[in-house]
1. Any idea which of I, II comes out highest on mean count of other Cβ atoms within 10 Å over residues 223-230?
2. State the single structure among I, II that was used to calculate distance in nm of label points 7 Å out along Cα→Cβ at positions 63 and 335, giving 1.8.
3. Quick one: mean count of other Cβ atoms within 10 Å over residues 143-150 came out at 25.4 when computed from one of I, II, so which one is it?
4. A value of -13000 was computed for helix-only ellipticity at 222 nm (-39500 (n - 2.57) for each DSSP H run of 4 or more, over all residues; to 500); which of I, II is the source structure?
5. Assuming 74, 44, 33 is Cα extents along the principal axes in Å as calculated from a single structure, say which of I, II it is.
Structure I
Amino acid sequence: MKKRFGALLMTAIIAISFAGCSSSNDSASSGETSSSSTASVSSGSTSSTTFPKKPIQIICPVKAGGDTDYNTRVFAQYLSKYLDTDVVVTNVEGGATILGMQQVLDGAPDGYTLVVNGLDAYIPNMMGTTDVTIDSFKTVGIPLFDNTTVLVANSKSGYKDLADVVERTKENPRTIEYGMKVGAANQIYGVAMDSVWGSAFKPMDVGNNSAKLTALLGEQTDTAVLSYALAKDYFETGEFQALCLLGADRNPLLPDVPVPADYGLENIDCSKWFWFGVHPDTPDEIVDILSDAFEKVTQDEEYIKTMEANYLTVDYIAKEEAHDYANTFFEETLLPYKDEFLAQQ
């Protein structure tokens, strides 16, 4: 499996809240802009236009408040700096991310509307409800990676560690709940855990990340997977315990979080990445401008510091390489569990 984590030298972590991150980045869009942010591209045989010459929209196909929404909004602030125009994030929820993706496909192929997604882009197609996948778009790039997916439990549940939880599921199959969202990648994570570890969690549809937090706090579910930063306040207070990091490798930014291999179990890669695409007929020259601006964001020291403060890895894969990376990751991490996943529907 291709790995991108560890490509950058990790800096010391400064514990800050999401709200603090957001406010500290409000000033990002007011910074100096690069003179190479815009370029003339052909729009016909006798005329040309400068891109961008109006605000750009990023469609976030999930509810506000989760990690995809937050990370996209921070990225948009820095992207506006390097494109010298406003970059607005719009949440279009529904259809397991397909409504937002379809809105881009139904729009003009002019580069002014992008969509962000990740592995969830593949799930509806796996379920046979749509032909839309990442292949339906022209890829701009992947600028951010999240090797912080943790299996979480409320500390009141009294689990000793991951091995204890897995053993309990074997002794009492389908009694320990795994909170997830039906039709999302985290539902397949539960299938993968049972398949690889021989566990027997009880899948329970609790909704999106915010709903999972609420369910864990209220002891309405026993376990769930979350990005570490979303629950870091609860880890710090001791209300939640991080049973393990669901990644192929340890995250140097989370040195105290064990991986399944520490308990003699196979590691499961449930890490995430944030892919951006545009209408498939968007001119290559415009995609190049967008991609160049993406790369500048990933070289911005302030942006890197902000993301690493949330334990994320900034690295850039552009265009076709990013497209191939996304497809390969899907084929290696989710596709093997398709039959078991479909059996739960």
Structure II
Amino acid sequence: MHKKMFIPGPVEVKEEVLAKMATPMIGHRSKEASQLQRSITEKMQRLWYTKHQILLSTSSGSGLMEGAIRSCTRKRAAVFSVGAFGDRWYKMAKANNVPADLFKVELGQATTPEMVEEVLATGKYDLITITHNETSTGVKNPVEEIAEVMKSYPDVVYCLDTVSSAGGSKIPVDELGVDICITSTQKALALPPGLAICTMSEKAVSAAREVEHRGFYLDLLALYEYIEKKDYQYPSTPSLSHMFALDYQLDRILAEGLEERFARHRAMAEYVRNWAKTHFALFPEERYCSDTLTVITNTRGINVGELNKRLGERGFVISNGYGDLKEKTFRIAHMGDVTLEEVKELLANIEELLP
């Protein structure tokens, strides 16, 4: 029996979208491949409200995260972390011998503009990383407020991880001053895992040109320059199957309407939050709660693993807490093409199983 997934990725994928993965192959050096990439670029630019170039990588979002911090850090990176995936960016920097410092907050808290200002005012850093939406804690950082700080630091490359929010929350890249905005396919875009996507500004390109050792496969400058010179093609073979499906799914997303899609995610988030406050408690501070998943504090001391097992017998699956938060919290994702009615059905089943 297939279990309907309410986990923070992979998510449910529509059958018609899955079917596009089976589109017959074309040559990755063909005009058809260039047209496909151009089509994806134009649609992702609309989704992200940006004029920046769009890059694809046959990897998870972590691939482009690693590529960004390695390719564009000239002097030193400031990594702001609100959980496990912010920490991962710091681990990537260290593994690639990129000078970096980690600025963490207590789990459930957000990165504030005051924190960013204090760090950048030192003049030590020429690149920062922010996690827009942290799936381990359910925190959505206040990027609109952080954008005001970034206006005072025009030479700092701004990298934003929107892996679990792009397609579910409005992220106006150019308005926010983001240079490299990263996502992947298996979350709010509602596709199978395996493809990562990012924007790359001219500022990021200029920074990368000053970095000697950018790696090879994940060298963002190499991807950017190849697209520019070779008419929207890539230096190595991309996952054409994912590209066919992404192009089709972006049509579906745009047909739904971006504002309508974001409103649907907000409505699901508000419903789950209200349910959580009634039966348990929210883990993050409510003003920083994510629109694509909710992390709930297990105030009743239920056995989350057992609950999930029993939910599985009914055809549903949620997520336990992440890392040290296992059993202390549990996570309900509401992202992608899932509807409010499906969320209500899940919560009704959880209520029936609660002790």
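1. Working: I: 24.1; II: 15.9.
When mean count of other Cβ atoms within 10 Å over residues 223-230 is computed for each of I, II, structure I gives the biggest number.
2. On the way: I: 3.2; II: 1.8.
Matching structure: II.
3. On the way: I: 25.4; II: 18.8.
Label of the source structure: I.
4. Numbers: I: -10000; II: -13000.
It was calculated from structure II.
5. Numbers: I: 74, 44, 33; II: 60, 53, 34.
Label of the source structure: I.
Computed from the coordinates by the stated procedures, all read-outs in this text should not be read as laboratory data. Everything numeric in this text was worked out from a predicted model, so none of it was measured. Cβ atoms are built from the backbone, for glycine too; each structure is taken alone.
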